[in-house]
1. Compute mean count of other Cβ atoms within 10 Å over residues 233-240 for each of 1, 2 and report the one that scores greatest.
2. One of 1, 2 was used to calculate Cα extents along the principal axes in Å, giving 63, 47, 36; which?
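A short reminder: the numbers here are calculations on the coordinates, not readings from a lab. Computed from a predicted model, the values in this text were never measured in an experiment. Cβ atoms are built from the backbone, for glycine too; each structure is taken alone.
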Structure 1
Amino acid sequence: MEDTFKLSNKVQHLSAISLSVHNVGRQKCTPGYSWGPGIRDHYLIHYISSGSGTYRTGGKTYVLHAGDAFLAYPDTEICYQASEEDPWTYEWVGFSGSDAAPMISSTDFSRTVPVVHSIICGDALRHQLSRINAAFGNTFQNAVQMTGELYLLFSILIRYATLTPSEKSSDTENVNQAVTYIASRYSYAITVEDIAAFVGVSRSTLFRQFRRVKQLSPKEYLDRYRNRRAIQLLKQTDLPVTSVAASVGYEDPLYFSRVFKKLMGISPSQFRAKSRDGEEIAHRQGKSIEEKP
């Protein structure tokens with residue numbers, strides 16, 4: 001029996017806004033190996049090359065086998081587990097960006113059915129995932145190459161999609177459009193009314209659709225999206241909190257701080273200090289190890 005293994009490459013800094021690879025890898029799981037229940041902050045596609053297992057999300061459990069694929073949506077609870085008798089081997093890629101939602105909406109994946117059985121283009125899909133893996137690195141050139149290979153992966157999924165646009169849920173389509181708009185405009189002082197106007201529905205309709213598809217209101221999703229971007233700025237830059245607030249679309253820095261504390265449990269300033277204390281401790285520990293004879 002082939003030894004189990006896990007090859008996982010994680011990108012340290014995202015460079016593209018339209019489409020960025022977060023991680024890519026391959027794993028042959030041990031019997032019963034599982035991940036979750038948990039939530040990702042990005043999309044994640046797994047393609048099963050051998051074996052079997054289960055994927056649970058949205059209150060449903062899907063039994064999957066070699067040749068199947070499953071998709072995890074951001075901010076959505078998921079859990080997947082390898083079979084005890086025939087544990088799966090799978091390849092995956094995690095990604096985000098303003099182009100992610102419309103790309104996914106053109107494939108056979110949807111929130112109502114986040115799995116695809118017996119993918120016709122399985123070999124091509126595996127080949128493209130290996131190309132993304134081969135392009136892995138943390139330079140800007142690597143990021144551009146990985147993004148290019150990811151676009152090609154989507155071109156394969158879209159080419160072999162079997163569902164027509166009319167068969168897609170209008171709720172999902174509208175929410176995907178809203179998510180795309182938020183990803184490209186979050187740094188401006190947009191409102192839920194602006195988002196609904198872009199999608200072409202009323203505020204109340206968009207609220208109901210968001211609740212059905214994402215189990216969040218549009219305002220909650222917008223705040224969480226802005227919060228994720230604020231976390232990146234607090235960790236990676238020395239911008240004052242007022243500038244961070246403005247950079248993620250909040251005109252009132254006090255309101256930004258209230259929203260941030262509600263989601264994170266601490267203020268933006270406390271979060272930055274805590275993050276840097278952790279980095280300093282890790283740095284000192286690493287230096288201490290290096291200095292040992």
Structure 2
Amino acid sequence: MNVGFIGLGNMGNPMAASLLRAGHSLRVHDLCADKAGNLLEAGASWASSPRETAAGADAVITSLPGPAAVEEVVLGDDGVFEGLARGTVYIDTSTGEPGLIRRIATEGAGRGIDVLDAPISGGVFGARDATLTVFVGGEEAVFDRYESLLRGVGSTVVRMGDIGSGVATKLVNNFMMFINFIGACEGMAIGARAGLDPKLLIDAIRPSMGQSRMMERCLSRFLDGKSLYSAIDLGVKDMQLGVDLGRKLEVPLEIGPMVEDILRRYQDAGNAQADLLDYIGDYLERSDVNPAGKT
């Protein structure tokens with residue numbers, strides 16, 4: 001399949017590489033051309049704009065920082081919809097807003113272009129290994145036509161319902177994920193202050209009811225001196241979108257806004273581009289705990 005791919009960041013680049021390995025013909029675009037080097041060496045071609053990326057493509061996939069970027073890249077004067085032909089598909093894997101993707105789908109329908117929202121979960125490691133979970137929203141017939149394409153980046157591909165359902169699922173997933181993250185940080189600090197070995201604590205909780213993937217992955221990688229490759233500003237954006245969706249749906253939120261505020265305060269202290277795991281070190285320092293768990 002001829003695929004256009006826009007957005008070659010920490011997630012987009014390895015996803016595009018997976019599509020190349022799956023045998024698709026790939027044309028790529030990003031605001032920073034340097035990000036495409038490994039893909040061009042592997043056989044992809046370069047496009048100078050979203051419109052050029054879409055010209056001649058059977059499908060265009062985007063992996064972008066947020067709703068504003070998606071709207072500009074897809075609906076802008078030199079956007080994807082100016083280059084895609086009738087009978088093709090646009091697939092957005094970004095974490096966005098259900099209302100925006102529904103508006104894009106309506107615009108696409110008027111042009112004879114199908115649209116799927118297909119945000120992903122699994123982090124950089126899942127993107128590199130093509131083992132992401134893909135939450136898909138859109139018409140069932142369209143999903144059936146392009147499920148095999150999505151399986152080029154994800155080992156679990158689930159249609160959640162009509163357009164916008166994938167985005168809503170991703171927002172719920174990230175909402176819960178960051179709540180788990182803050183809980184894991186606080187639990188680790190309490191355990192260390194109580195004299196517990198942090199790695200032994202993780203091993204003990206892993207088969208227990210307090211376990212979460214965020215606890216296991218984040219705390220373990222932090223203790224091993226590794227990164228998560230996920231910036232604080234993206235976490236703030238995701239929590240804001242999740243909280244906004246909950247409020248629009250008149251859900252009486254309590255914990256979510258608190259977690260958003262915690263991450264936002266860390267972001268505002270000059271840490272917008274810091275790795276998410278840097279927050280753990282900052283929190284433990286404020287708790288008078290060092291990475292070895294000694295007070």
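1. 2
2. Answer by label: 2.
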